[in-house]
1. With log10 I(q)/I(0) by the Debye sum over Cα atoms at q = 0.15, 0.19, 0.20 Å⁻¹, for residues 140-187 alone coming out at -0.45, -0.68, -0.74, pick the structure among I, II it was computed from.
2. Quick check: 21 is what I get for relative contact order in percent (Cα under 8 Å, 6 or more apart), calculated from one of I, II. Which structure matches?
3. With distance in nm of label points 7 Å out along Cα→Cβ at positions 36 and 164 derived from the coordinates and found to be 2.7, which of I, II does the value describe?
4. Identify the structure, out of I, II, from whose coordinates helix-only ellipticity at 222 nm (-39500 (n - 2.57) for each DSSP H run of 4 or more, over all residues; to 500) was calculated to give -15500.
5. P(r) over Cα pairs in 10 Å bins from 0, in percent computed as 7, 32, 38, 20, 3, 0: which structure among I, II?
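Only the coordinates and a few stated rules stand behind these numbers; no lab work does. Just so we're clear, the structure is a prediction, and the values are computed from it rather than from any experiment. Cβ atoms are built from the backbone, for glycine too; each structure is taken alone.
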Structure I
Amino acid sequence: MENSILILGPFTTGDAIAVLWLFVAWFGIGWLTEHPPKGYPSVSVLMKEYRREWMRQFVTRSPRIFDGNILSSLRDGTAFFASACMIAVGGGLALIGNTDQIAGVARQFDMAHVPALMWEIKIVVALFFVANALLRFIWAHRLFGYCAVMMAAVPNEIENPHAIPRALQAAEINITAAKSFNSGLRCVYFALGALGWLAGPVWLFIATTAVLALTVRREFASGSRGVILGGMP
């Protein structure tokens, strides 16, 4: 018992269980989204075929301004989230250096007994997800740039032997970029869930479960999924 207390430090067994559930849920939904049950694909998997069909149609589309605008909007989205995550990381690091404000709020909820180190560790866990999201958004942005260059190399003539192969190569890069972008979004969701730990392990468990349920619903049980599935190319 004494060894357990020594390992956990100021944290309780409830804290350890809640944090473990946070990371298991995050890893689990990421794996399930990319490897869904056979016959019941996720929205992310369904969109892969739409991206391939986009590039097939792209070969004969003239002019290609429409495709360029779509790709620009995708890059703008990743740039926006990357910028937001960068600001959040900076704010979180500044907060770690000054936990007095959190301690002041805690005193109002009868949590003044919580050491400053605990607040800092809780913030670091949330920052882990935000920093992870930042890296994934940056990589997605770069991959969408690669996709743009590869699309520019696709001939307009369907008879050209390089047209379809290059278009499908661009599609696979686009799919990889989208996978990184979706992973970044999941990190943002779970970063919000991790903030529940500031209120205690029970709230961390509840927040993680809520984020997991939200993510599962959007990937496997949303109305948009039915629309996407019904119009599969």
Structure II
Amino acid sequence: MFTPTLGHIPAPQASWSERAWRSWIALEEKKIPYQYKEVNPYKKEPHFLAINPKGLVPAVEFNGKALYESLVICEFLEDAYPSYTPHLLPSDPYERARARIWIDHITKFFLPPFFRLLQSQDKEKQDEARQEVYKALSTLAKQKKEGGPYFFGEDFSLVDIAIAPWAERDYIITEHRGYKREEVGKEWKEWADALEKRDSVKKTTSNKEYYTEIYGRYLRDEAQSEAAKATRAGRAIP
């Protein structure tokens, strides 16, 4: 959970939710002062559930009011703190629309096969999901502007934030599911490499040992998160 404050309180290096990580990266990019609060996903406090009835991270308290959903929070930060830079969405209306189209692509075409690849216990289904991951990332990377390391070239944007957590943690599916960046294509490998090196990503990256137990549950298909349940049921990832 994040609470914009008058003073910056350093955050502990233990966040594991990719969606919460998106909001954290945005706060660091824009240098908005905030307070970071850990939430136990398996023992949610009443205050947190009052803020976010879905019980999902991230959530933000702002002037006593609550918001949730990672990408909504990122856009809110743009609107609520217009003087803080860099801006995470282009000023041009067409390019802003393009950003939203390709963020939607990540949600609809990358995340479902990623979680299927992670959770599937059947090799044939893993192979099928891995190819879908490759296709989704290749399609996305081909939309990247030439002349810079990020989606809009030199400008780091919300499209980069939307995919960065999965780029940084793709070593999990490399080690356990046969995934290779280079098999997606040169464009994606160069982009993913640049995302890993971005200062805001490095500052908010937890040590790998924090993830061993958590991702182990996904790899054994024992995870009880809403994303894991949706994947088993063939529903959209919440």
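1. Comparing all candidates, it corresponds to II.
2. II
3. Only one of I, II returns 2.7 for distance in nm of label points 7 Å out along Cα→Cβ at positions 36 and 164, namely I.
4. Working: I: -27500; II: -15500.
Label of the source structure: II.
5. It traces back to II.
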